[in-house]
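Below you'll find a set of structures to go through.
Since every read-out is calculated from the coordinates, none of them should be taken as a lab result. This is a predicted model, so every value here is computed, not measured. Cβ atoms are built from the backbone, for glycine too; each structure is taken alone.
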Structure I
Amino acid sequence: MSSNIAVIGAGMAGLTAARYLHNSGHRVTLFDKGRKPGGRLATRREATQRFNHGCQFFTARTPEFGEAMAALGAAPWPAAGAACRVGVPDMASLAEALAADLPAVRLSAHVTALARDPSGWRLSLRDTPEMAFDTLILAVPAPQAAALIGAHPFAARLSAVHMAPCWTVMLAFEDEPAGPDVVRPEGGPLSWIAREGSRPQALPKAAYTLQASAAWSAAQLEAPADMVVAALTAAFAEATGITAAPAAAGAHRWRYALADTPLGEAFLWDAELRLGLCGDWCLAGRLEAAFLSGRGLGIRLAS
């Protein structure tokens with residue numbers, strides 16, 4: 001029997017669940033508060049620059065995930081490691097391909113409250129009339145899911161999950177500085193440095209993406225963006241030897257970037273209330289975990 005399903009969250013988990021259910025004949029409406037699908041599959045595209053400021057790459061440990069990403073056009077990124085794969089021309093393209101022909105994708109949609117009555121789920125959205133569905137999937141970070149479900153018994157399970165933050169800084173230079181393609185610093189505030197031009201089919205522009213360690217990001221979680229830029233730019237210069245001043249710089253804070261204490265189950269499903277939860281936080285802090293979680297929940301609902 002076909003269901004009318006709402007999926008909140010258009011990251012890899014939500015997109016995968018929505019795609020599987022749509023292909024199985026269900027009516028699916030996908031909601032995300034962002035302007036584009038993808039969540040941490042994110043790319044900031046400027047006129048002459050492109051920064052992959054969320055998920056940097058992925059590796060495939062299961063054939064299901066590897067085959068699905070290959071079908072979306074993923075390619076090796078040798079500079080990051082032999083097993084590393086990325087979207088082409090950027091990471092956001094993976095999410096865009098997954099969402100491409102889904103019939104109902106509502107972006108910039110802020111779901112503010114949920115309610116359950118005998119007829120199903122009612123969603124309250126900012127500046128939008130209430131909407132009704134018989135099945136609800138939450139594919140958002142565990143703390144956000146907990147806030148939405150309130151006193152549901154799943155809340156106790158979610159309280160054991162911990163998600164670490166990550167500050168990302170994007171640096172653009174007038175000319176390509178002489179420096180490494182990828183650096184994984186040991187110690188200090190940075191955990192990752194990547195020259196965007198080293199990615200397959202990347203724009204040949206002078207751009208670097210820096211990601212701070214979880215510990216540093218947590219300590220500086222509420223710091224002003226300009227302070228974060230200054231601190232991580234200094235660490236970048238020390239790690240790479242690139243001392244030229246960037247022509248432009250920006251920062252982005254991912255409050256829930258890495259599931260460092262996951263749930264330990266592929267997904268959560270309440271058959272009586274027809275409520276499902278999925279995300280990378282269910283299994284591990286990897287893109288593949290988000291895929292497997294969303295796929296598993298999609299299979300469960302379609303069975």
Structure II
Amino acid sequence: MRKIIVGVFALVAAAGFAPGAGAQTLKVVIPQKGAFDTSIVDFGVKQGFFKDQGLDIEEIFSQGGANNEQAVISGSADFSMATGTLGIISLYVKGAPIRIIGAESTGAPDIFWYAKAGSGIKSIKDAHGKTVAFSAPGSSTNLVLNALLKANNVTDAKPTATGSPPGTLTQVMSGQIDIGWGVPPFVLKEIADKQAVVVAHGNDAPGVRDQTIRVNVVRLDLLQQNRDAVVRFAKAYDKARNWAYSDPKAIDYYAEANKIPRDIAAEAIKHYHPKAQTDPYVIKGLQRTLDDALEAKRIDHPMKPDDVKGMIDIVWKPGQP
């Protein structure tokens with residue numbers, strides 16, 4: 001039975017999987033509950049793909065950013081999904097016991113920024129002196145927003161951490177935040193009803209479409225003590241990802257989770273979540289992300305990909321045993 005855990009958990013025992021043995025429990029922190037790409041693990045749980053690998057997954061839902069990072073570092077979770085590459089680099093260079101096991105999103109076709117209709121804000125170029133939302137420090141929305149503002153020479157905006165898309169929408173519509181951030185299906189209804197207008201898309205930022213902005217991360221001690229469990233997790237994740245883009249039932253799950261009509265769910269996946277975006281096996285644009293980390297003062301000196309090569313361990317790829 002699927003469990004949603006919101007507290008702090010003990011470390012997972014390092015017992016290996018053998019046929020007939022009890023399933024090993026792994027705790028996975030997942031940001032932005034309801035977004036399609038962050039639902040891959042949930043789909044795999046529902047379809048039994050992790051059970052097939054001898055794994056019992058406990059899902060911890062968060063608002064992303066530091067919440068994800070600290071859950072893994074503290075031992076409250078074993079895996080952190082869809083975590084901002086910017087934040088992970090910052091932690092790794094400080095010695096945090098974490099490793100990237102795969103990309104979660106390359107490019108940002110799913111992220112957009114919007115303003116309340118009638119505000120006079122029509123594009124990100126109008127963000128001068130305005131509060132502009134991102135989810136949490138070190139998150140992918142933090143990285144992409146910085147790139148958007150820089151590309152448009154907006155030096156006096158006020159980037160503001162606002163948490164989840166629903167909470168951000170409330171702040172925008174109430175006038176607390178000038179420009180909000182969102183991912184489908186959140187805010188699509190308000191845009192369709194002309195209550196809100198889109199002012200920028202994530203891939204508008206130069207280079208972002210070829211940059212891995214979110215990654216999947218594992219606790220280092222689990223990787224060292226029970227690599228087999230991490231490999232089995234990666235295999236189940238791969239199966240769930242492929243299933244999500246091939247079985248119409250994934251649209252049903254997505255629509256149900258967000259309480260939206262199925263046709264809207266299908267359109268959101270089609271236009272905002274291309275499968276290529278979620279390829280786990282290639283980390284792209286790492287030098288650009290390191291440069292972004294330096295500019296954002298997440299690292300204190302220039303670095304090259306070779307300086308952080310130990311941070312990445314793609315534990316399994318299709319075709320491997």
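Remarks
- Looking across I, II, the calculation of Cα Rg over 2.2 N^0.38 Å, for residues 107-146 alone that yields 1.18 traces back to I.
- Answer label among I, II for the case where helix-only ellipticity at 222 nm (-39500 (n - 2.57) for each DSSP H run of 4 or more, over all residues; to 500), calculated from the coordinates, equals -9500: II
- Each of I, II could give mean count of other Cβ atoms within 10 Å over residues 187-194, but the derived value 15.1 comes from II.
- Of the structures I, II, the one that 5.4 was derived from, the read-out being distance in nm of label points 7 Å out along Cα→Cβ at positions 67 and 243: I
- Top of I, II by relative contact order in percent (Cα under 8 Å, 6 or more apart), largest first: II
- Looking at distance in nm of label points 7 Å out along Cα→Cβ at positions 155 and 251 for structures I, II, the greatest value goes to II.
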